[in-house]
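Dropping the structures in below, format is C-alpha cells.
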Structure I
Amino acid sequence: MNTILALLIIAPVVGFLINGLYGHKLSKTLAAIIGSSAILISFICTILLFKSVPENGVRIQFFNILKLEAFNLDAAFLIDHLSLMMMSIITGIGFLIHLYSAGYMQHDKGMAKFFAYLNLFIFSMILLVAGSSYTLMFFGWEGVGLCSYLLIGFWFTNGDYANAAKKAFVMNRIGDLGFLMGMFLFLQNFGSLDYSVLKAGHLQISTGMATAITLLLFVGAMGKSAQIPLYTWLPDAMAGPTPVSALIHAATMVTAGIYMIVRSNAIFALAPFTMHFVATIGLATALFAGTIALFQNDIKKVLAYSTVSQLGFMFLGLGVGAFTSGMFHLMTHAFFKALLFLGAGSVIHAMSGEQSIAKMGGLRKQIPLTFWTFTIGVFAIIGIPFTSGFVSKDEILNATYAFNPMYFYLAAFGAVLTIFYMLRLWYLTFFGNFRGGKEQMDHLHESPLNMTLPLMVLAVLSIVGGFIQLPELFHGHPYLIEYLKPVVSNMVAEHSGEGHETFEWALFGGTIVVLIFMFAWTFKLFGKKESVSEEYTGLAGVLEKKYYVDEIYSFLFVKPLEHISVLLSKVVDNKIVDGMVFLTGKFVTWSGTTLRYIQNGQTGFYFLMMSIAIVVMLAYNLLFKL
C-alpha cells in the first residue's frame, strides 16, 4: 500500500516537473501524453487501493516534517472510504479532462505549461483529500487556490482574464483566513490537528466552542465552494480554458468545502446552530444562483451559476444532517457537470470560439455526438427519473423534508429553476434555426475523438451513477451509506432512504408532472426561437446583471480600498516613508560634506586636534573617574 500510495502522489508531481521544466523542448503531443499518463497512473493506483484498504481505513506515514514540543506534523496520509471516493472522482474525471484537453488545446502554444498546471492541480487535490490532518489539507487547499489562479488566468494577456484570476485568488483568501482561524482554535482545544482526534472520539468540548470552530471552518468552505457571499469569483472563472472550467467546477476545487465538512462531521454534529446555518446558506445560494442563471446567454456562465446552485443543494444536504446524501450529489454532479462543461467546450470548438447561445441554434444536426451526450447531462441535472441527478437530488429533498418542510418547498422550487434554465440552454443551443454567421455555419464540425470519448464515458456515468443508491421505493439499496458508514458515523440524522412511502410516491409523481409541464412550456418559449435578446429589461435585466452584486461589492469594498490605497501611497508611502528615507540620505550627505572640511591635509591642524582630544580625556578622568 505504501508503494501504491507513493506512486499515486508522485505521478502528478513528475508530470508537472517534466512539462514545467522541459515542456518548451517537447512536442505538444508528447506533453499531452506525459500529463495525461501521470493522472492515469494515479487513477489506476486509486483503484488498486480500493481492493486493499481495510474498512476502518489506514494511516500511512512516510516521514516527519516538523516536530516541536507542542506540535507535530507528519507527512502522513489517511486512506479510508471517504478519501478513496474523493480520489477516484478527482483522478478519474481528471484523466478524462486531461484527455479532452489534448484535443481542445492542440492549437495553443502554451500546451505543455497548461498540462503542467493541470498536473499540479491534481496533486494539490490529492494532498487535500488524502492528508491525515487539517495541516496537510490546508497545504492542498492553498495549492488548488494557486493553481486555479494560474489556470483561470492562463490567457493572461487578456486583461479581463487576468482580473478574473486575481478575483478568484482574493475571494478564496478571504475564506482561507476563516479556515485558518478555525484550525488554530481546533489546535488550541485539542492540541493536535490530526484527524485521529475526531476518529478517537476525544471531542470533549462545549457546544459554544464547537460552534465557533465549525463556523470558522465553514467560512473557508464558503470561499472555496462558492457560497453566499463569497460566490462571485466562480462565474468569472469561466475566463479560463473550458477544460479548466470542467476541472474546477465539477470534480475538484469547488467540492473541497463539501469534503472538509464531511470529514469534520463529528465536530459539526456537536454544533446544531452551525448545521442550521449551513443548511440556510446552502438553500439561499441554490435559489439565488438559480434565478441568475435564468437569463444568462453565455453557455459557460449558465453552467457556472448552475454549479453554484448545485453546490448550494449539497450544503443543504450537509446542513440537514444527510452527509452521505451531500457526498452522493457531489459524485453525481461531478459526472454530469463535467459532461456539460466539456460538451459546452465541444460546442464552442465547433462555433469557432463563440459562447453566446443567442448566436447558436439547430446544432443537433451538425454535431450530433455532442448533442446526444450533452442531452444526457441536461437530463441528469434536471432529474429525469433514474438518472444520477434524479436519485441524488431526491435524497436531499427527502432529507430536507424530514428536517423542515418549508426548506423542502423552497428547495423544490430551486429544482424547478434548474429545469427551466437548463432546458432553455438546451433548446436555444441545439433546436430551432441557426442564428450565427455564415462563417460559423461553414466551420461547424464535430470534435475529434479525444474530445468526444470523454463525453461518452461521462454520459454513461451520468446515467448509471445513481444506481449505487437507488431509493428503496424502486427496490434499490443504500450501498453508499453502508460504504461511508465507518467514516461518517456521527451524523445528526441520515434521512436518505427513510420517510413515508406515500411521500416518496408523491415526490416521484410530482417530479414527473413538473418535468412534463416544463418540457412543454420551455419548448413553446425557446424551441423555435428565431432571435434571442442579448439585452434584458425589468426583472429579467436585474437577473441578467446578476442582481448587480459585483457592482455592489465594487462600491462597498473595491473602490474604497482603491481610494485608501491611493491615499496611503501618496501620503504614507511617498511623503512619510520615502520622506524618512530621503531625510536619512540628506543627513548623511550633509554630515559628510561638513566633516570633510577637517580632512584638509594640514599636519599642524591634526596635531591640534590630537592635543585637544588628549586634554578632554584627561579632564574627564580627573573630574569623573578620580
Structure II
Amino acid sequence: MYNNLLYFLIAIFSFSMMPPAETSLLPGWASAALFILNLIGYGSLVHYLHNRSNSRSSAAYFKAEQQSSILAIFFFGLAIFLTDLKFYLSILPWNQTLPSLVNIAGLLVFFLYLSIMWWLARPHYQKIFGHQYTTASFILLNIKVNLPIVLPWVLFSLAYDFFAFSSGPDLHALLFSAWGNLLFYFLFLVFVLLIFPPLVRSLWGCVKMPAGPLRDQLTAFCARQHFNADLYLWPLFEGRMLTAGVMGFVPGLRYILITPALIEVLTLEELEAVMAHEIGHVKEKHLLLYLALIAGFSVVIGLWAEPWTYFLLSRDFFYSLISWSGISLETMLLVGIAIPLLTLMLLYFRYLFGYFIRNFERQADLHVFSAISRNPGSSQALVSALEKIALLSGNIRDQPNWHHFGIGERIAYLEKCEQNPQERPRHIHKVWFSLAAYVLAMAAVIVLARQIPLEDLARQYEEKYIEAIVWQKIEQEADKGLWLQLAGDLLLQRKMEDKALDAYERALAFEPVSPDLKNNLAWLLLTSENLQLRDPPRALTLARSAVLLKPLGSFLDTLALAYWANGFTEEAVAAEQEAILTDPLNREYYQQQIHRFQSANY
C-alpha cells in the first residue's frame, strides 16, 4: 500500500502539472492509434514479466506486480507527452465547470493501465491464491483495494471546484484565501477521522469477527489496555496475507483489521502481541501524526512553488537553456518546476516520511512490553509472531523494508530492548526529538519563505519573461513587425541599445508607416548612451513622420527633442508648447523640457 501511494502520487502529479496544449500536435485518429499502441506495448511487457516469474509464489507475484506498476507510470507518462492525452480530455464540455474532472479523468486513464495489469495477472493470481474470479470482478476487487489511496484527493478536488463554481463573490474570496485553505484542511480532517474509516472498511469487504471465544478474548485484551475498537476480518488477497492493521482515531469509528490467515497461524498470545502493536499506533497518536506529516509536504510546496517559479524566470541561464535547446518557454518552465517538485515529493515521502513511519512501527512494537500481562517485560510473543509471518510469507525475514523496517531488523531490536530495557525510552525520546526537529525545520521553512522578496523577484522576471515571449512570437510569426517593435522596446528599457536598434530596423522593414515604431526609433537615435548610435538628422525625419500620422503629446516631445538636437531651438520650444495643449496632464514635464532647450545645448 505504501508503494502504491507513491505510484499514485507520481501519476497524479505528472498529469496535473502538464498544461493542456492549445492545439493538438497530432490528428485525433493518430493520437488514438498511438495511444492504443502504447496500451498494447504496456500489456506485452506485463505479460512477459508475469510469465518470466512463473508466479510460483506470492512473493514472485507481488514482485511482478510491482515492476508492472512502475511500467504503468512510464507508459502513462508517454501517453501524456506523445498522444495529446490532456488536450483531448480538456476539450470535454465539463472542463469549464469543474476543471478537476480533467485530472480525475487522467487518473482514470492510469487506472486503465493498472486494469490491463490486473487482467493479465489474474490467471497467475488464481493459481497462487486458489480463488476463481471473472476478469471484471478481479479488476473491481483491485480497484476497491487501491481506491482509498486516491479517494480523499478525488472528493476534495471536486468539492473545491464545486464551491469555486457555485459560491458567491464573498464565499469565493474566502475559498481562495489562507483561511479558506485552513477550512478545507479542517474538512479534510473531519472526513479522514469520521467518514474515511467506515468507507474503507466497506470498500475492502471487511466483516465483523464472528462471535465466539476468540473475539471475546481479544475484546477483553483491548479492555485491559483501556482501548475500544471493533474487530473485523480483513479478506486481503483472499485473507491469505499475514497482516493486521488499525483504522480510525475516534472510538466507535475505530477498527482493528486481521486477516483470517493470521488468525490461523498465530496462537492467542501471539495474536494479542499483534493487537498490542496496533493499539500502540493509536496510543502514540501515529494516525494523526501521519496526517500532520502529509500536511507538512503541502505546506512546503505551497510556500516554495511560487518563489521557485519566480527564481527560474528571473535567471539568465533559464533563457539561455531555452535558446540552446529550442524548447518552448512554457515547456521549459513546466520542466523546471515539475521535475524539482516531483523530486522533492519522492524524497519527502520515500525518506522523511519513510523515516518517521519506520520509527513509528518500532515504537508500536515496543508497546508489547507493557501490554502482555502473561509475560510482562517480554517481547517473545511478538517475536514469535514475526518469525512465523516472515517464514510463511516467503522467507522474507532479511528482506529490507523502507516503511516498516525489515522483519529481521524488528526482531533484533525487540531482543535488544529485552536485554537492555533502557533502549525502550531511548527510542521513544528519539521519536519525539525527531518530531520536534521536524517542527522546528518546518517553522524555519515558513520563516525563510516569508523572507523571500517576492515583489523583487517578480520585477526581475517580468521583463525577461515578456522578452522571451516576444522573441518566441517573432520566431513563430516572423512577418509581424509588432513583435519586433516590442522586442526593441524591451531591449531599449534594459539598455541593450545595439540589439534594440537592430530590432527596430527589422520591424521598420515590415511596418514602414507605423507611427509608434518611428517615434521609438527616433527616441533611441536621440538618447542612446552609445554616442555612435545617435543620428539626429534621421531622428528628425522619423519624428516628423510620426507626428503627422499620430500627433500625441509624447510624439511631439520626441519631435521637440529632435529639433533641439539639430540646432532648431525655437522649433523645439514650439513643439513642446503644442505638446502641452495636446497633453495638459503632463504640463510640468513639458515645461521642464522647454527650460532645458533654452538653457543648455544638446
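Given a value of 68, 28, 21 for semi-axes √(5λ) of the Cα gyration tensor in Å, calculated from one of I, II, which structure does it belong to?
Among I, II, the structure yielding 68, 28, 21 for semi-axes √(5λ) of the Cα gyration tensor in Å is II.
Taking 21.1 as the value of mean count of other Cβ atoms within 10 Å over residues 140-147 derived from one of the structures shown (I, II), identify that structure.
The read-out comes from structure I.
Of the structures labelled I, II, one was used to calculate distance in nm of label points 7 Å out along Cα→Cβ at positions 324 and 364, giving 4.8. Name it.
Going through each structure in turn, the value belongs to II.
Suppose relative contact order in percent (Cα under 8 Å, 6 or more apart) works out to 12; of I, II, which structure was it derived from?
Checking each candidate, the match is I.
Of the structures labelled I, II, one was used to calculate mean count of other Cβ atoms within 10 Å over residues 36-43, giving 22.5. Name it.
Label of the source structure: I.
To which of I, II does the computed value 0.5 (distance in nm of label points 7 Å out along Cα→Cβ at positions 228 and 284) belong?
It must be structure I, since only it matches.
Given that helix-only ellipticity at 222 nm (-39500 (n - 2.57) for each DSSP H run of 4 or more, over all residues; to 500), derived from a single structure, equals -24500, which label among I, II identifies that structure?
Matching structure: II.
Each reported figure results from applying straightforward, stated rules to the coordinates on display, with no laboratory input. In this text, all values refer to a predicted model and were calculated from it rather than measured experimentally. Cβ atoms are built from the backbone, for glycine too; each structure is taken alone.
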